[in-house]
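Next up: the structures, one after another.
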Structure I
Amino acid sequence: MIQVEWDELAALGLGLLERPAGGDAATVITAVKADSRLVGPGDLFVALNTGVEHVGDAAARGAATLVPDDQEAALAALATLVRSKSEARVVAVVGSTGKTSTKDILGALCNAVTPAVWAAESQNNEIGLPLTVCRLEPDTAVLVTEMGMRGLGQIAALCDVARPDVVLVTSIGPEHLELVGTVERVAEANAEAIAALPAGGIAIVPDDAPELAPHLGRSDIEILRFDRAAVRGAGHEWTFPLSRGELALTLPFTARHMAENTLAALVAYEALGLPLERAQAGADTITLSRWRGEELPLPGGGFVVNDAYNANPTSMRAALADLVARAGSRRRVAILGEMAELGQASGTYHEEIGALLDELAIELVVAVGEAARPYLSGPGSPGRHWIPDAKSFDGVVGLLDPGDAILVKASRAVGLEGIPASIEKRARAWSES
């Protein structure tokens, strides 16, 4: 982290601030952390939530400590101070689907050619974003942030801290409708990042998001668009249309929607002025965050895709299409939970996915949880099964075969992320029998 002098930190007046043992007026802070197990000399431990119970542990490890009066305000103030010391170009990745994967891809592309920092996992809220900004180093040239929204005003507040130069909108679709009401309001909330751009900033938006049109009227910023339908390829080999011509890359994943996320990241990479001829070096280092399309091979020739971190109608459709494309001659199995926070139209959205399952001829569907019942064209009918929760999965795991192509997907609250490991364990037993 760009170092912060003790006097600068103390002047913020954030709460109970204690120097490290033996610290003096020359004390400087070179990292901000919220996990007492990871701190050491030079670090500031910020006690979030129950972290106050571990202040003594952090101090014993040589860290300075802060028990904030208001933890979100304190983190915002710390990050704002660090951001003010950096000349890095900041990218804000927002949108309804694909934010975390697009951020991971863009971060890897950038870091291969210039010093870059990008958000870990889904650190995209009032806690995670400031902690990401506080990882800025003196030589950081690009900072890739992710900004989530759970209502109007949230992204604007995050932009106040990160001050992005480039905004990348991955998609606009039904998400958090219980909070914002309509897809048009989803667009409005995500467009807060575009409104926050300085004159000369760059907004990158998808061609297939007409809801953004009312928010693209600024004449003092550059608007770039990407057409996900123009991505061509299969397997690991993909070709991308960019302003300077087509670019072919070998990617570490095969899903089309991940290739589409790569196009969005490449448009941002190009907009930052980074060399396209070196993009393959970055593509070779891409590592996606957990539970975003992770594929586990199974004994017997099958596989299970762990896409259990989140779900909405757009991402569910993309994941099911990818399952069909990759399954080949394997039996296709979908283990699906609720798509959360869809408001009054939730039942309709789930019924539409149920109709898609039939249209795609998914042979075996296991719906998890009460809200997932609409996925089933007839509970108890051949190939259609319902269980009340993830803990009940052991009761249906015997329906699976070693060569199946399996998708596990739901909103995070359903807790399906452990199911792929259960399937893998079952598959090992198949191979040993």
Structure II
Amino acid sequence: MIKPVKGFSKLTKQEKVSWIVSSFFKNNPDAESIIKKYWNDDNVLQQLHDEFIENTITNYYLPFGVAPNFLINGKLFAIPMAIEESSVVAAASKAAKFWLDRGGFKAKVISTTKIGQVHFMFTGDKSILNDFFSVVKSKLISEAKSITKNMEKRGGGIKIIELVDKTAVLENYYQLHCSFETLDAMGANFINSCLEQFAKTFQSEAKHFNGFTEEERNIEIVMSILSNYVPDCIVRAEVSCPVSELNEDAGVSPEDFSDRFVRAVQIAQVEPYRAVTHNKGIMNGIDAVVLATGNDFRAVEAGVHAYAARNGSYSSLTQATVENGIFKFWIELPLALGTVGGLTNLHPLVKLALEMLEKPSAKELMQIIAVAGLAQNFGALRSLTTTGIQKGHMKMHLMNILNQMGASVNEKQQIARYFEGKTVVHSDVVAKFKELRAL
């Protein structure tokens, strides 16, 4: 029976590993060696990784790949992607190559505003609260100057502070709804520091406001926190070409392909079950670049999916039309990203990823990542509406199957040749593997 451990965070890394192994891997003699196999021989680099989070015992690797030939606003990029799913980089690369000779991708940032809120409870007169907010608003900004001055020098800072009455949905609930411009920083620490200062000033000033009763002066601050829902931090990416240039798949005319493609997007717009998988495919591309560039993919995921449901029903992030013989496919989505601060200044591979992208600003990175998502969706829909998704996916998955069975290099080569031009089915791979082993 496992017993609770005291002071685990104060143990050395070796002591942590020893406790983990003795507690959970008594019947696995290889556990400790597997854990240590992923330690980095460079002690300085390993210490850097150890200090990213609490209670580090080893490193967990993801493949770091590159999708080349992305023409974005007339400029060529190779996009770094960190992901374990076998078909993602291949699909992105294929889509990039397809659009390279058709004008490439166009992208633009529509807005970059980020949001934070001070949530509080107030039981008094609403009109008096509004009067108090009018008086205290300027002081909220002035008392946060020590936090905002450097951001303001670069052109960012606080944009708007509003008092919002939410009592219709929760009794006595109000908020200070605040918007910010954080430029090339993701800005989480900046925004949260501002919000906590707003809350402190708001609560302190309330105690001295003559319009309040003694009870009304005791405003209850519940929490002060940024929002990962950023519907005003929007980027758009698109591709277009004449329908006649659209498809290269044998047996499917360009006109038929465009019709199928547009219908597939329309289905994702009206059917949430399809929309979730449709958007998951988009996020395959987006998350891979977000991870590679040291940004917060959980925040991006949360914000994007909330945006997909902004009209009351979960729907497609992409749209497609055919008008006057021109096919157009585009995406609009919220992306709160940074290219300074956090892991961007610490992780060596993140630094290389950003250097590969020619050290983009946050706005430029928004455009690149939106393009990656659009390319991923194009590749998926192209397969779904023509050959089907499994042929290409299972071909990429073939090596994973063979590795699981312990195939040798020679066996992998023979089996890969055998499945050229065939649909890869797991049971068929197993059968072919056993056939080779029996020879």
Structure III
Amino acid sequence: MAAPRALYVHVPYCVSLCPYCDFVVYAGAAARGPRNRVAAFVEALRVEIGLRADALDSRFGPPGTAGRPPVDSLYLGGGTPSLLDPGVVAGLIQLVDLRFGLVGDAEVTLEANPGPDERGDPVAWREAGVTRISFGAQSLDVAELQRLGRRHSPTDVADAVVGARAAGLTSINLDLLYDVPDQSLASWQRSLDGALGLAPDHLSLYALTLDDPSGEGLTGPSGDHLPTTAGARRWRDRAKPNQDEDRAAAMYELASLRLAAAGWRGYEISNWARRGHECRHNLTYWQRLPYEAVGPGAHAFDGLTRRWNAARFDAYLAALRPTDGTVPRLPPGGSEKLDPAIANAEAAILGLRTDRGLAARAADAPPFRAALAWALEEDLIVSAAESRLVLTTRGRLLSNELFERLLEVVDKGSPAR
């Protein structure tokens, strides 16, 4: 157990709900208009930040002491945090600096939608303390954006990047989706080339996944997901037959080759950066370092235990802003203490997700010897510098199968097949 190295803040509001999205999001009247609940959320959020910090003070001492170094990164994700007033964001950053501490060169990320009525003022973001902005572009193809239920256009993405750069934001990310229903390899290449033409600093490329949180038992009162709407379920049922694994693999390979040729570092399975612009916050996750998290549905990790807040906003608000005269308390949720075997498997998987890879000695030691030997034979991993094992491009494409084999050792208590 150790003090957190990063803090995630979940802002659960969007103007509209995209049918593929499984993040904790409240849209429409909850986000905008006379009945919006954003102000109540911000008040509750500030209380939770204080309560989480109080617990850390008791356990490790105040921020800045030997046992409690200031956090390296703050990530405001969502949802659409750029819907917040810049003054609110500035106040949250100041509160985090006061209660958690921020290192002098802290990475402070704000997620934003690229549309002109959603991205906010980039100068105001910089003045509030934001250093890095992440735009949810998803595609630069008009038809694909419409198919995904996005509200912005390719021109909006370009305008957003130009504005952020002119405002002096030091790092800009674009998210793009591939394996979009009926997407072609040619349209994917146009989006990729168009994104590179905008000269961002970082690209996150994700295969579109259409899950069923309700079917997976994640949407109960203490669950970290909200139930999928009937409309979103219908959209997903129509979309799934128009996805294609082979086409998705070809898209990933195309991106890997194109970005490598352009000098970008593919430092994690889904993430590429110009040198020096790797996302420090996400590296905290992949390096399995402790992090704190606040907001509905947010997940935290202290090195031994994973904890999550429930997704339901009413319960979140009732705990942190009680109306019955009781004192504020931490919101409902759940936790899971990881046993050593699970922790070891998780460390191996997270290590392999990055271009740093895994120490080669892992291939010679149980419990993962058979799985890694299979991966070497299948050209999924190779030996690299400093006696490390790293995924090949083929390995990245088939990483889920390798990761399942690594977890199978834990689940069955026997060597992987």
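Nothing in this text is a laboratory measurement; each read-out follows from the coordinates by a stated rule. Keep in mind that what you see is a predicted model, and the values were worked out from it rather than measured. Cβ atoms are built from the backbone, for glycine too; each structure is taken alone.
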- Query: To which of I, II, III does the computed value -12000 (helix-only ellipticity at 222 nm (-39500 (n - 2.57) for each DSSP H run of 4 or more, over all residues; to 500)) belong?
  - Reply: III
- Query: Which of I, II, III yields 40, 26, 17 for Cα extents along the principal axes in Å, for residues 136-207 alone, as computed?
  - Reply: II
- Top of I, II, III by FRET efficiency 1/(1 + (r/R0)^6) of positions 40 and 408 (r between Cβ atoms, R0 = 41 Å, to 0.05), largest first: II
- From which structure (I, II, III) was Cα extents along the principal axes in Å calculated, if the value obtained is 92, 69, 40? II
